[in-house]
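What follows is a set of structures for review.
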Structure I
Amino acid sequence: MDQYLVYGNPIEQSKSPTIHTSFANECKQSMVYNKKLAEVDNFKKEVMNFIEAGGKGANVTAPFKEQAMSMCDELSEHAKFSGAVNTLTFKNGKIYGDTTDGVGLVRDLLEHDVKLSGSKVLLLGAGGASKGVVLPLLDQNVKKLTIANRTVSKAQDIANQYPQKPISACSFEEANKQGFDIIINATSAGLSGNGLPISESIITPETICYDMTYGKAMTPFLKKATSLKAKQVIDGLGMLVGQAAESFYIWRGVKPSTSKVLKQLRNELAK
């Protein structure tokens, strides 16, 4: 039976085994998927040991995405631009790296009937979470993608990677003076609630608000958006399932449906 893992530190909270087991059952794939706690200075050795034991692939979560990238013999276009990988495939003596977060985000937005083509999108934050989703968003023919960050130079560094695309960088203050159809929160403020970086005036009844994080309760960012009567509020649970589905497809060549496991996870969160 083919073996897969997800590496992280911490890892106990990971939903990946539940998700991939559901996919495997649905698609009748002979595989086992587990989670593995790795020490920061022992990650590469853990991966090599897994490959030697016959492992077929692995997902990678914090804090190992950059280390994982440095191990790869070949990288997908998305991974090259994002500077990190979350999906490793072991095949023909080589390690292939990909990042599926952006595909997961786009898939979830489209499944919520969000129109990306021709839309003005604001992405809050310029960390790893943002880097991984920029190219898939641009691939949807958005009218304009603006990355806002406290340190504008970090956002500008990301924008500079796409010289032919409708992408720009600015401060949170500058973003507050503009209008957007979709606001995507990729900052930790979505989880902590400390210092949400944008003013209330930017969220209108025509705005769709998306938070990459999720939890038992609505995130502070989405609570605020709801109180301001945003057109639609969406958390990141569907993105988590969507990126897992893309990893599964890379490994198995089969595209699983996401609705069943997403419903299962929602029910578990509600308990």
Structure II
Amino acid sequence: MAKIFCVANQKGGVGKTTTTVNLAAGLAQVGQRVLMVDLDPQGNATMGSGVDKRSMALSVYDVLLESASVAEAAVQSEKCGYTVLGANRELAGAEVELVDVERREKRLKTALAAVEADYDFVLIDCPPSLSMLTLNGLCAAHGVIVPMQCEYFALEGLTDLVNTIKQVHANLNPDLQIIGLLRVMFDPRITLQQQVSDQLKAHFGDKVFDTVIPRNVRLAEAPSYGLPGVVFDPSARGSQAFVAFATEMVTRLGQR
């Protein structure tokens, strides 16, 4: 049975997509079967996984509208080693089209149930807003991985996200919990970042992952080549950190 995780943060620009594709590639490298689901209409996680969002015959949009199954719509990213259920601009229309349908927030959960046995991990890249798409991700997931920059405003956004997760847990998905907080774009030379990191550990304890992802130019360059940093430059510090994070995830969840 697959472990299904949302990578979510209501604050934009914190590295959700970078985290999703690099964790997917890292997990694939340590021998896990991975499905990456792109729930953002911008399709950045799709393009960053070596899949052209413009040429996809089927996407997560078709899955949410129940005109295709996950098995039909997903494609294998040969370069990256994991499977991609991609997104493109069509997905923006799903918000409107799902307004009046039954079980609208459970569409993704139902679709993923059919392929759970085929994967060890399913990672869902959510848009930054709390939309019907994000709600589908949260309803389908067993837990949430929260990428965080160690800055003051990030703590503000975290409070909102924790409240959202509590509401979804109470009303729609009793399985949902925060799996852990991942410190990303971290620069230990900046005193404030170190202070925020210490605050996170004091408040959340072992919910803060041991692995820290450093600020890294190669990770930032990789999307322009349509690859996760882990595949684009495996020797980069950021790439190695994501492989270490994948190993920590597997160990923490007892998948080995």
Candidates I, II; FRET efficiency 1/(1 + (r/R0)^6) of positions 56 and 200 (r between Cβ atoms, R0 = 35 Å, to 0.05) computed = 0.40; producing structure is II
Looking at mean count of other Cβ atoms within 10 Å over residues 40-47, point out which structure of I, II has the largest value. II
Can you rank I, II by FRET efficiency 1/(1 + (r/R0)^6) of positions 8 and 176 (r between Cβ atoms, R0 = 30 Å, to 0.05) and just name the one with the largest value? II
Structures I, II, by FRET efficiency 1/(1 + (r/R0)^6) of positions 104 and 232 (r between Cβ atoms, R0 = 25 Å, to 0.05): label with the highest value: I
Looking at mean projected area of the Cα convex hull in nm², point out which structure of I, II has the largest value. I
For distance in nm of label points 7 Å out along Cα→Cβ at positions 64 and 96, which structure out of I, II has the highest calculated value? I
Matching task: 2, 8, 14, 17, 17, 18, 14, 8, 3, 1, 0 is the computed value of P(r) over Cα pairs in 5 Å bins from 0, in percent, for residues 88-239 alone. Pick the structure from I, II. II
Which one of I, II has relative contact order in percent (Cα under 8 Å, 6 or more apart), as calculated from the coordinates, equal to 16? I
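Read-outs: derived from the displayed coordinates by stated rules, not from any lab. Bear in mind the structure is a predicted one, so any value in this text is a computation, not a measurement. Cβ atoms are built from the backbone, for glycine too; each structure is taken alone.
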